[in-house]
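As structure tokens, here come the structures.
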Structure P
């Protein structure tokens, strides 16, 4: 820890340096102005561009709603231009999928699947946790989670996932549907006979 004398010496040295700089600047005012003007003339375009960008960034921060509205209008007015740019991004010269884009997409999909399994705390099973049936051939098992609290509930097939979504994850509604099916199944079997059964 510096002593009081060392602190005083350092403060005195800073005062002397600041006084010298003020004196030099006063004596060389014209030299400094000429140097600064030459520097500005040399870098004028860059300096003005930085100032414009700083003003624009400040305006964007102050007016986020206007920025969103501007982007929305631009997308509407240039929809085909944006589609074409996207096509060029994902397609190669022959019209096939761009290999780099395809590799990036596959890597992201693999990472996403791994993230889901990490959140679930276990790998995807071979059968549905709800009905015990096989997975959807194209999509596999679905990561089911509570839409209110966000916790993982289980790996379920597409049919069970759609059923839960259609009833809004409401157990009371599911019980009413079960009662309805039981009630109507008996009546249907009593009233109608299916051919070949």
Structure Q
């Protein structure tokens, strides 16, 4: 898609991907224009979200989301209990176009969504956005000391290509950690201890 074609999607909303039993709610900052064009989270070519989910062991096969998610992938995510949403639900070309007011309002919207869904774990993909949305200026990446509406709250790295100091491997490690916390994947230590038991 050409940049001029994508501009028509500025300000559009993207549907949350939510199944009947969300254990892990993954929360992006806001949709990009490509994501809005195909109504699929993290769809822009070069975004490392789907490769990192595959590397983390959450997807059996690599996924190309640039034209939308195949129904089988959506069903697999629902079966695992993975949901995807955003702090702010309107599309921009870059996340740094969002205002603090938009992020704060998005934080309140997210609280309401989490209260309704009651996932075990919420993973927000982006430290600066989390700090602005929830007024936690000193927050760091990892498990947060407070829960969010009863869910374990984690902040993990954003998969955008603009986040240059992260790799697919480091993202996969972070995403695997939150999947383990949500009970979607077994903890690696638990697996080895089971293997050694008589």
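Here, each number is a calculation from the coordinates, and none is a lab measurement. All figures in this text were calculated on a predicted structure; none of them were measured in a lab. Cβ atoms are built from the backbone, for glycine too; each structure is taken alone.
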Which entry (P, Q) yields the derived value 3.4 for distance in nm of label points 7 Å out along Cα→Cβ at positions 61 and 149: Q
Among P, Q, structure where helix-only ellipticity at 222 nm (-39500 (n - 2.57) for each DSSP H run of 4 or more, over all residues; to 500) as derived comes to -11000: Q
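With mean count of other Cβ atoms within 10 Å over residues 13-20 derived from the coordinates and found to be 16.0, which of P, Q does the value describe?
For mean count of other Cβ atoms within 10 Å over residues 13-20, the value 16.0 is produced by structure Q.
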Identity of the structure behind 4.3 (criterion: distance in nm of label points 7 Å out along Cα→Cβ at positions 37 and 85, calculated), options P, Q: P
Relative contact order in percent (Cα under 8 Å, 6 or more apart) - structure with the largest value, from P, Q: Q
At a computed 9, 37, 38, 12, 3, 1, 0 (P(r) over Cα pairs in 10 Å bins from 0, in percent), which of P, Q: Q
Computed 10.5 for mean count of other Cβ atoms within 10 Å over residues 29-36 - originating structure among P, Q: P
